[in-house]
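Please treat every number below as a calculation from the coordinates, not as lab data. Everything numeric in this text was worked out from a predicted model, so none of it was measured. Cβ atoms are built from the backbone, for glycine too; each structure is taken alone.
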Structure 1
Amino acid sequence: MIKESEVFKIGKFIKPHGIKGEIAFAFENDVFERVDCPYLICRIDGIFVPFIIKEYRSKGKEVVLMTFEDVDNEDKAQRLSGLDVYFPRSYHEEEENEDIEYSWNFFIGFTVIDEVAGELGVIEAIDDKTLNTLFLVKNSEREYIIPATEDFIVGIDAKKKILHLELAEGLIDTQ
């Protein structure tokens, strides 16, 4: 069984395209194109379900049209519409490119360590409902809301799930 800690969100299925099971996929992270993983994952009724990729083709800068095994008609594709799409962390960690572009959702579950304040807690969620994306970081005593910006990131250890930040002075109250 696939656990939430083993995946990260990379986009969303939009709607069927045609009658042969093809579906439009709006992605935030193109890791599925860079890493040789045979499947993508959706959460259906609280369970993470893998879908084997047959093929896909580009339909613009951030949308592809995908077909999956066992999704061979418009009705089956319609059932996927609106579902979030996830990618397995284990395949992403195999990528050996130092110029990897992570999506913010990739960092859910990472421990945040600030250069001055030390360990702040674990990223529990990403708030992207406002203009500025935020990390929601919690530990046993406190909760922090930290702007998700590349300007603060000084290091990423994807294997150990640690995000090293250098936060601006006064951004968080460590008292």
Structure 2
Amino acid sequence: MTSLFTPAEVRTAVELLASRPLIRLVTEIDDNGAIPPRRLAATLPDLPRHQQRRATEAARAHGLVWTAPGTGLELTEPGSELADLYDAAARWARRHAYPTPVCEFSSRIRHVLDLLTPSLVAQDADGSSWPSGARLLSAEAVADLGRVRALLIQWLADNPQVTRISEPEPVA
């Protein structure tokens, strides 16, 4: 067995990437362009202000967004690639009615990431370290999921900052 990522790295990355507020922020900017200054609350009215703030802080800290002078909050290249990964995961989930035929976009992404999590920690020599939930899927669904998994592994490899466990802020 070869190790792809440590369990702690995977847990840290999936916790961040599967966050509904982060998914909403990244996909909103990807779909509709930059969020003008002081328009975050109006743009994401379904999220409480503290979730908007945390999502924005986390996205900035991990290099997913930046504030462009004159336009507002924009995606960086890693943020744009994450939006593409989210779209691929959601398309797979819709195509294969996972977890259910009708499901919210961010829930679909969370479920796909949760399904892929065990396969990110270790890989058998033949690459078949799939989670038990994947055994219930059709051969076509597993093959399609393999493509989403490859995108996720590549994105995580290109963006190791999301797998790092944050050190707690010192208390003054």
Once mean count of other Cβ atoms within 10 Å over residues 113-120 is calculated for all of 1, 2, which comes out largest? 2
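If Kirkwood radius over Cα pairs in Å, for residues 33-120 alone comes out at 15.6 when worked out from the coordinates, which of 1, 2 was used? Write out the running numbers ahead of the final one.
Details: 1: 15.6; 2: 14.5.
Value 15.6 for Kirkwood radius over Cα pairs in Å, for residues 33-120 alone corresponds to 1 out of 1, 2.
The value 20 for relative contact order in percent (Cα under 8 Å, 6 or more apart) was derived from one model only; which of 1, 2 is it?
For relative contact order in percent (Cα under 8 Å, 6 or more apart), the value 20 is produced by structure 1.
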Value 17.9, 59, calculated as Rg and Dmax of the Cα atoms in Å from one of 1, 2, is from structure 1
Answer label among 1, 2 for the case where helix-only ellipticity at 222 nm (-39500 (n - 2.57) for each DSSP H run of 4 or more, over all residues; to 500), calculated from the coordinates, equals -18000: 2
As an exercise: FRET efficiency 1/(1 + (r/R0)^6) of positions 81 and 153 (r between Cβ atoms, R0 = 41 Å, to 0.05), calculated from one structure in 1, 2, equals 0.75. Which structure is it? 1
If mean count of other Cβ atoms within 10 Å over residues 65-72 is calculated from each of 1, 2, which structure is the one that comes out at 13.6? 2
